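Structures follow.
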Structure P
Amino acid sequence: MTNHLDIQIKSLPDNPGVYQYYDKNDKILYIGKAKNIKKRVSSYFNRVHNTARINVLVKNIAYIKHIVVETETDALLLENSLIKTHQPRYNVLLKDDKTYPWICIKKEVFPRVFTTRLVVKDGSEYFGPYTNKRVLDILMQLIQSLYPLRNCRLDLSQTAIKTKNYRVCLEYHIGNCAGPCEEYESESEYNKKIQMVRTLLKGDLKAIVKEYKEQMNGLVSELKFEEAQQVKEKIELLEKYQAKSTIVSPTISNTEVYSILSDHERAYVNMLQIKNGAIMRSHTLELKKVLDETDEELLQLAIVELRNRFQILSREIIVPFPLDLGEIKTIVPKLGEKKQLLDLSLKNATYFKLDQLKQIKILDPERHTNRLMQQMKSDLRLSKEPRHIECFDNSNIQGTNPVSACVVFKDGKPSKKDYRHFKIKTVEGPNDFASMEEVVYRRYSHLLEENLPLPDLIVIDGGKGQLGSALNSLEKLGLRGKIAIIGIAKRLEEIFYPGDSYPMYLDKKSETLKTIQHLRNEAHRFGITFHRNQRSKNAIAPTLTKISGIGDKTMEKLMREFKSIKRLKETPLEEIEKVIGKAKAKLVVDYFQTIEKKS
């Protein structure tokens, strides 16, 4: 650290605020907020960081600027605003810059109500934004059904209307407008409908339904049954719309629920907005990590961003862990309806992440592979990415024909040309541990002799016993500690490590576990297939060796095609000819006919 920087840090205030790191070219590298600017900035320079990116950031800082504010809440808001303005290289990237539609009540005589993506500061009212187009369409249809409003752009000032230049259009004749252009509807009547639209867009359906029910009952008491029926239909429309919202609880009024799901590269923050006991909005924000930010830091940033974006002002929010958000009260529920809401929010974040990963896998396979490799490295506590994995499985059904399979995955995908199978040579009887020791030794002694690449990770199908046997072979070859090795037990999907007394359990839905399961299942399939072929060959071979003129290659063809002596005996001559030719087929058929005559 230069003397200039040292002097700057010592002179920083102990107040809440925002700090900005600049490089020698006057470009902003990073923007952060702090309760105490001096302490926070000092923490960057008084130690070596675990993350290379942070060390590179610190190395490139030429000078520091800061802005002092009154409270930490103000610091949060200012940080969010500055990051969006300057987009520094080392700040979290908010991957969600779409322009979402709003519902606008235009500031004009006889206001129009329409959807727009452009917010103009002309005194008009805007509700939203709406991230779900289906919800937006339903709302607009509901407004049109309940409150017929004009959609023309005519100047409907009193002066213009009095000139009698306007004529009602088709919208009037089909019931979509009440005709204010020809004074068929007064401005006060029209504005009552606009007020009802405002109430609807604010989510207060109870107030509207209550008002309509009072109106309907009044009409019934006056024996105006047709008009009462029209009001009843409006109530039914509102109740139908309300049923499409997820009803939470009448005791939970205006609040938001936030959850976060993260991995080494990205975080996904879901927000549920609750109004009058119903979920009115769900939105998930994707954040790209830059400096190994904690979940607390990311969630705090996302909350400020989402509340700003959707103009939410509720004083209480539900979160998965304690956060300091200044004047905003946070609740961390353990039980009950609020905990169920938190779980629902996390489920939304999970599904959003899965959808994103599926899209990445299709659109950008290389990025998907890189992310999977990084995830496996982290989950399995490896020193490097497992780009080359080999998995071993033994097969000795009913104690006969013991064989072993080795399957190879490269970049998380099967590399079938590299698969190998082994006949067990040195082990008598069904001894799984000794068989595993033999094949692991044979596999890697061969790779060493041929100077071929060794795997980054070895997976042993089995528990501690099989893992220990494989380790013995690596020890003999001088490879122990040079290749990462784990065992996976089938029953509970336990992951065993050399020297660990207790297994590790991966999340059942994690991609790492699914990849290991795919490896194990592929090794099992490959081993079983080879074992069956061996049994078939051993069942057919002793008989066929007695036939003069039938050699090993012919026996193999017959074994692959017919699998058993019984099936071969029952096969017509013409079918056998297709496999091994007329002359050899006749030898086989004649042999079986001779055997039958003797018996």
Structure Q
Amino acid sequence: MDFRSVSLGRYWLVTVTSACLLGTPLLATSEAAFQYEAPAIEPEAASGYNEKPGWSTESFAVAAANPLATDAGYQVLQAGGSAVDAAIAVQMVLTLVEPQSSGIGGGAFLVHYDGSEVKAYDGRETAPRASSESLFLNGEGEPLEFMDAAASGLSVGVPGTVRMLEMAHEKHGKLPWAQLFAPAISLAEEGFEVSPRLHASLAAEERLRDDPLASTFYYTEEGEPLPQGHHLKNPALGAILREIAENGSKALHTGSVAEDLVFRVQDHPVRPGAISLEDMATYVAKERDPLCTAWQEYRVCGFPPPSSGHLTIMQMLGIMEQLPALDEPLEEDRPGTEWLHRFLEASRLAFADRDKFIADPDFVNPPGGDWNSMLDEEYLAERAELIGEQSVGADGAEPGNPGEVETAWAIQPLQPEYGTSHISIIDEEGNAVAMTTTIESAFGSRIMANGGTGLPGGYLLNNELTDFSFRPLDSDGSPIANRVEAGKRPRSSMSPTLVFDRDSGELLASLGSPGGAAIIHYTAKALVAMFDWGLDAQEALNLPHAITLGGAAYLEEGRFPAEVIDALNELGHEASERELVSGLQAIQRTEEGFFGGADPRREGVVMGD
């Protein structure tokens, strides 16, 4: 079935030929060209929470945070492309239609399964060569305010998404690289409708108006955000994508596009950054060994450091697995108080370890010489013994001792983490992608680059360096593992995840989420809901959220009765309500094929045949 011709919840997708849109081919090629057909979409209302039906498919499925991006991946898969091919098409469209969350100016982690092996591809941004550990300290040696640091040239890391996708495509691509850019180029040049989420993000944003390119592109002359439904073209991005399609990642990392990026960063009027042309040209994407961990009857594979996601998720689940089973973890179709207590306590313990030990593995050695020491069953059993009837409280969780470390690392202070988008794909041959992609906070560094094209629009640069600890040392002078260092990759919470049956090795699911440090909680709870509680992917994603980053606890606003919050406070959790906007995507294997879920808190959909 062609899902582009039927209702997708509240989305209607209508096919239009690319010839009608452009008149001429997007990209010349001697091979049989992938023919992109641009869909017309009626966006859902911007209520903040929109019920999604879940989607069943037989042969393949793609899930992404915007229906235009999902459709691009769908068409690539339908044309015989691989999961990686589809991910490239999805990412390029997200750069255009969801610029606040990810794009070619940022970084990404991709976990890939080719039917026999799992690989991890690292496109995380790096600190420029001229960076020092005092990058985010003021003249008195104190940390800058977060947004003062983020909305500046200081925060921009060397982007890695395009170079990483190029590496993955060389190994796992089927369609020509250039053809995968056709959807984004078409939509950039012919235009798309501003979605409710993009409009709301622009309306809530203040500092983006300070950037002259972004201000004139995303706001009216009166300073108002472009309205929902506004037909927006981005000719600068279209021109840049054409260059990358034709010449590969070097078109972004060298030449006029790189020169423009360096100029925008170094010419920031308040806090210029230090990215150089050499930094851009020499960026290296990395293939890393994934971390695959036994949990119940499953094998859960995720990203190793510099991501803290997999280690922290599996610490949380491993600690909870050591506790006596609960008869009724769910109460009225939501996590119950006793389960929430355990989940929050396990989170506090895992985040205490995360904040001390995890950082870029090229700069920091793991405890005991192996990151898996943090997931050792005996160690997790020791940590589980710390969970009692009462919470340890906001300041009560201390890091453990999973193994000897060469340096006495200090604990990183709590600071904000934001942003990102997630893509899950399984193709017709059973190859799978889980990819989480980011420019960090909404609209990144609030710096727009147009590649030196002189055309309206462009793409946004990341503020990924604010994922480093602003303080390099603690009060005793001990170094913080995740401090700024030249060439280093900041610690991330991104958690792209693939799940397998431990006995048969069969792929069971691809999932992940945006949400800053809360990515870890969102993904962990989805795993529990799907594989412990037996919910389908959509039911799992619909569940209300609860998080703690080690301090107070937060429950998703309006999703829990007051008595649950009161009960958690009686247990010492310092719980309150807060808006918790995840963007989970999940695809699970079924007897008939696949079933996909998209987070009701965002605009995503799932498509497939």
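Values quoted throughout were computed directly from the atomic coordinates according to the rules given, and no laboratory measurement underlies them. The model shown is predicted, which means the values in this text are computed figures rather than measured ones. Cβ atoms are built from the backbone, for glycine too; each structure is taken alone.
To which of P, Q does the computed value 3.8 (distance in nm of label points 7 Å out along Cα→Cβ at positions 86 and 510) belong? Of the options listed, only P reproduces it.
Of structures P, Q, the largest value of FRET efficiency 1/(1 + (r/R0)^6) of positions 54 and 494 (r between Cβ atoms, R0 = 41 Å, to 0.05) belongs to Q.
Taking Cα Rg over 2.2 N^0.38 Å, for residues 310-469 alone from the coordinates of each of P, Q, which one would give 1.61?
Attributed to the structure labelled P.
Each of structures P, Q was scored by distance in nm of label points 7 Å out along Cα→Cβ at positions 38 and 550; the highest score is held by P. Which structure, out of P, Q, was helix-only ellipticity at 222 nm (-39500 (n - 2.57) for each DSSP H run of 4 or more, over all residues; to 500) calculated from, if the result is -8500? Computed on structure Q.
Ranked by relative contact order in percent (Cα under 8 Å, 6 or more apart), structures P, Q are topped by Q, which has the highest value.
Can you say which of P, Q returns 48.3 when mean projected area of the Cα convex hull in nm² is computed?
P
If FRET efficiency 1/(1 + (r/R0)^6) of positions 302 and 446 (r between Cβ atoms, R0 = 30 Å, to 0.05) comes out at 0.45 when worked out from the coordinates, which of P, Q was used? Working through the options, I get structure Q.
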